[in-house]
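What follows are several structures.
Here, each number is a calculation from the coordinates, and none is a lab measurement. Remember, it's a predicted structure, so these values are computed and weren't measured experimentally. Cβ atoms are built from the backbone, for glycine too; each structure is taken alone.
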Structure I
Amino acid sequence: MLSSPGIGSGLDVNGLVTQLMKAESQPLTALDAKEAKQQTRLTAFGTLKGALSSFQSNLAALSDPAKFTAITAGFSDTSLANASATSSAVTGSHSVEIQTLAQSHKLKSTVFATTSSAVGSGTLTIQFGTYSGGTFTLNPDKAAQSITISSGNSSLSGIRDAINQANAGVSASIVNDGTGNRLVIASQDTGLSNALKITATDTDGNNTDNAGLSQLVYDGSTGGTTNLTQTVAASNATLVIDGISISKASNNITDAIEGVTLNLLKANPGTTSTLNLSRDTAGIQNTVSSFVKAFNDLNKTIVNLSKYDAGTKQASILTGDSTVRSIQTRIRSAISDPLTTAGGGLSLLSEVGISFQSDGTLQFDSTKLSKALSDPTKDISTLFSSVGKTSDSLVSFTSAKSDTVNGKYSLNISRIATQGSAAGDTAAALTINAGVNNSLNLTVDGVSANITLAAGTYTAASLAAEIQSKINGASALSSAGIKVTVSESSGKLAVVSNRYGSASTVSITGGNGKSDLFGTPVETAGADVAGTINGVTATGSGQTLTGAADSSGLVIKITGGATGARGEIDFAHGFAAKLNKLVGEMLNGRLIDSRIDGINSTIKDIGAQRDSLNQRLADTEKRIRAQFTALDTTIASMTQTSNFLQQQLSRLPTTSN
């Protein structure tokens, strides 16, 4: 057998096989071209999907009604204060005179030689409240805090660190005034109601003398012990707004002007500054402009993927594709079709300056938008967002789902939401004695806690404040975000959960003070709001109602009022919400994914065909090479015979003519 193809015949067998296989491989080249085209289509659909996702992200932001009702707030003198506003604020101007700033209560100790000087050990109890007329009235919204001072941290610096680590609503620092070191204790919150009362349980046995831990005692009420000295009195911010005197505990004021937050920076008594509240037209213009840009970006992607260039007679990769054409048509139709029940006096995007151009892109006329914004009868938020407008001021729209049907829904309330409570059936004892009637065990909204009241003689109001302070300060409740309000009426105490609905409960379960303070308490569980929306029973949870049937997903909040008919909710999906739903269906409903799956399946099938063809080509090449090898062998044999004959003939005697 010949070891090298062609050696016997002199033929270029390898070259001949290569040329023959090149011809045989033409179907493989066609498959490669077909796969390359499918890969390009796959990339194109991925690009389209990404463009739709980007467009949807813009729509999600545009669906927020607050973007179209935003109010800007600004002071004429920004060194005095700054301000911000929510959409509930009313445009206009207000004159503001800042007379004083709110301040935190600050106390200082006597002088200590060094920061490591021993002070004392025991327990410090810090309470917050108001000093007035020689009496201290507890702040019911702030719990008393106890801080243990061990013998290991009984130095001046140790006590400072223990106070700061306790997170008790006060801060401590050491100040050297040139004569020595003083401990300064300050309330972290400003305002008259956050003044400090500090008592001590001193390990030296005397809780009021000027020795040991009792050196840090402060009670500014008449007859109280003041071993600390007041350096800054607790005070409220005082200001005059439009001629109305206002006093607030904080320099950050959220409830003086509806929807406006004032941050006071400097007092300037006798001088007024102007607070201007105006529609955030620039923000709205930017929001609408970003929508137009987002659509045009999407449209550019679709056009680039599907256009046909008549000049070059070149088609794009998705030219004529039905899926792309469907996406483009449906989005344009959704933008062009008017809203049926917008409820804000607008139904077409062209009314706010958004319209199609001849090339299929959107153009934006900001002048038209400005005109619509200045018209008090127009509400642009309804043109873009999903908005429900209520006719009852105590009923508010909370949210809706994409499948909530547009319409006008009548509301009827059969039950107003209530809070859980526990009320005493007898007047409370006003003298609290340690170990006798100073503890209560209770469960609020399903969470249990135990509290211990400070011994002393109270009024009914101050006792209610003490109980509220201790309940709200209980870690088990505060960590769960649970709060209560404690009140008194004719000496009888009542504890009410701040939560509404069936999950709202208060139960006085025990403690040595239960009988003296509440007798046999009457406990009433809260109830969820109940009613119908458009005659269909809705689901109540706390103060919110969630609709069913056509109003499925519609959530409204009822904060009070009477039972019975409560007006209507005019609900509609705006363009952003409508488009967001449409694009979401395109992305999640497998309109594009099914095409991608089909392309991937085709690519997989091409791969299988390639494998089969490669195997056939390998078999063909093997067969051709075998044939050439046989030919080579035959020619080699014939050549050998020819050479032999020539040799034999050359040896025959030569005959003469």
Structure II
Amino acid sequence: MLYLKRVGNLEIFRGSPLPMGTTVKREGVNFSVFSKHATAVTLVIFASGEREPVNRVKLHPCFNKTGDIWHVFVKGIGAQTRYGYCMDRNESDMYPIHRFNKDNVLIDPYAKALTGASTWGKIYTRRGDDQQHAYINTRRSLVLDDDYDWEYDKPLEIPLRNSIIYEVHVRGFTAHPSSNVQSPGTYAGIIEKIPYLKNLGVTAIELLPIAEFEEMDSDRINPATGEKLINFWGYQPISFFAPKASYASDSINGQQTREFKHMVRKLHEANIEVILDVVFNHTAEGNEMGPSFSYKGIDNSTYYIVDPIDGHYHNYSGCGNTLNCNHPVVRNMILDCLRYWVTDMHVDGFRFDLASILGRGRNGSVLSDPPLLERIAADPILANTKLIAEAWDAAGLYQVGTFPNWGRWAEWNGKFRDDIRRFVRGESGMVQHLAARLIGSPELYKESNRAPYHSINFITSHDGFTLYDLVSYNAKHNTNNGEQNRDGMDENLSWNCGWEGPTDSYDINTLRKQQMKNFATLMLMSHGVPMILGGDEIGRTQCGNNNAYCQDNEISWFNWELTKTNADIFRFFKLLIQFRKLHPLLRPESFLDDDTTSVSWHGIRVDRPDFSFDSRSLAMMLCGEGVQSDIYLIANSYWEVLNFRLPRPYTGRRWFRFIDTAQEHPYDISEIDNEVFLNDQTYYKVWPRSVVVLVSK
């Protein structure tokens, strides 16, 4: 290795351009970072707890650079070293598209952990010296050499068609005092709640963003309390490889990485997968006036889609900038990041936020065969990893059913959400749409050679009303977000059952619970992969807020007392999940005319479904070769009683009632193998706004 010089007590060598980031070796650490347009790069090394650097290593453009990769080997340091980069460009060649600042210490894009950001809700940026560089980052990259013992753990590789996903926020899940965990709002807190998740029966948790993000970038004030609002959800990434330090009970010296790994291992022991919500469409560096944490100061025109003349950012994300995903350098970084989370962190899958942006070209155009999406789909390391796309972006591109997939990509099915909401609240003209959603949305996915399980079916998600609020509010109530109720969706396809918000009316509260059970039944009885918003199973409310991204309080936190108050809702979800797992008819590998499962449609008369515009009811029968039970589902969103004639089940079997959402608890749903025999095998009276599920035995 070519020896170059000594800096303080450190010996400096040429180093290697690969792998990117830091590599700990026996005598020191290799550093490697990309920058095409910087003409001066300095590695800055810090001591723990010190704001000023202890060493500055200027990289020589001849000896410490290979192509566009700057690299250096530093002898005499090791793991736990804090570092960053200062980058500059000749003043005479500082075009508007470049945003170098020689005084700003930048985060390594490949850093596996950060220091200086271990406390939730604390500001870790400071004002700069001029308007152009208004915010200066004070976080530091950490050299990590983790020796965590995974024992025999590996990603679980549960077939996607057998999955039941539970979307949840790490902090919000256990931050409430009622959680009674030792470390509220942390990865360790989730570990303490694994028995709850196991009891519910979900097969995977989908975590809202856990990569390091900037929660303190909001300028909004809660008008009711005067408190500063923060970016609670985490869709403001600053480092894609590093787990959020303030989500760890112990984040000293990179312990957040070990705690995350321990959480994954414990969830795997419970046969629960971990899916990460990843945000590769933008960063927290914002627009021209935003802070410079990393990418903007390292190579702005490579990492972002910018106007080549004036340097303005294209904003397809709605957050000020757009990551230049299909630039080869950025593409490689994203692939390296995904592989890292799978190989080193053992996660089981990814949900890609605003995934349509990953299909835009380097000038923002929509590509027919986006190279990044193809590489992710074909990558051998990710071959058994779940890939879920939010198939739209903030600029109006909507690709549900048309997202480039190569047989690998599943999609959040926004049409499932909207059609089921419309049907349950009683809109006309929705019966034919209901039928399509129940059998996996074949008109969306069959032509592209996908299967029903490529449809991720959901009624609610973090973005919008909770299930309780969906049946309790006609309008959003976002005043506490500090934007005069302008933010959030105006049309929620909700219905408050006759009263806006909380009420003491027994009839309204009974109807609301019935509607919640209707939603749950239709989602978990549909072909495709159900995704439950965490807390819906206990009737969690956000008080009508349908955009609680900035609410780090009881609006967003789980109130665990609801597990007692709404124990009947939890029981309903739990038994529904058990039923789904027991019946392969609900989890087909292909669309119905491609396998041994058959479906038939019925109305109040057998074999006479009413698909007319004014119809508000439908019955579906599922049967198949080699199955022990037929399933008969009746959905009635009409406001009057309907008497359905029942078809005959398979020879020698009789109908038993599993669900009738119009019945009071505990008769609304039966324990498995304790379904209620129907004395009348010819007709079943279906009450207004209810769903019935029968099973033959």
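When FRET efficiency 1/(1 + (r/R0)^6) of positions 53 and 557 (r between Cβ atoms, R0 = 35 Å, to 0.05) is computed for each of I, II, the one that comes out at 0.35 is II.
Can you tell which of I, II yields 235 when volume of the Cα convex hull per residue in Å³, for residues 301-612 alone is derived from it? The read-out was computed on structure I.
Which one of I, II has mean count of other Cβ atoms within 10 Å over residues 509-516, as calculated from the coordinates, equal to 17.8? It traces back to I. For the structures shown (I, II), relative contact order in percent (Cα under 8 Å, 6 or more apart) is largest in I.
For the structures shown (I, II), distance in nm of label points 7 Å out along Cα→Cβ at positions 437 and 501 is largest in I. When FRET efficiency 1/(1 + (r/R0)^6) of positions 397 and 565 (r between Cβ atoms, R0 = 41 Å, to 0.05) is computed for each of I, II, the one that comes out at 1.00 is I. Using Cα Rg over 2.2 N^0.38 Å, for residues 213-476 alone as the calculated read-out, with 1.75 as its value, let me know the right label among I, II. It traces back to I.
When mean count of other Cβ atoms within 10 Å over residues 573-580 is calculated for each of structures I, II, structure I comes out greatest. The value 59.1 for mean projected area of the Cα convex hull in nm² was derived from one model only; which of I, II is it? That value comes from structure I. When distance in nm of label points 7 Å out along Cα→Cβ at positions 165 and 533 is calculated for each of the structures I, II, which structure yields the highest value? Answer by largest value of distance in nm of label points 7 Å out along Cα→Cβ at positions 165 and 533: I.
Each of I, II could give helix-only ellipticity at 222 nm (-39500 (n - 2.57) for each DSSP H run of 4 or more, over all residues; to 500), but the derived value -5500 comes from II.
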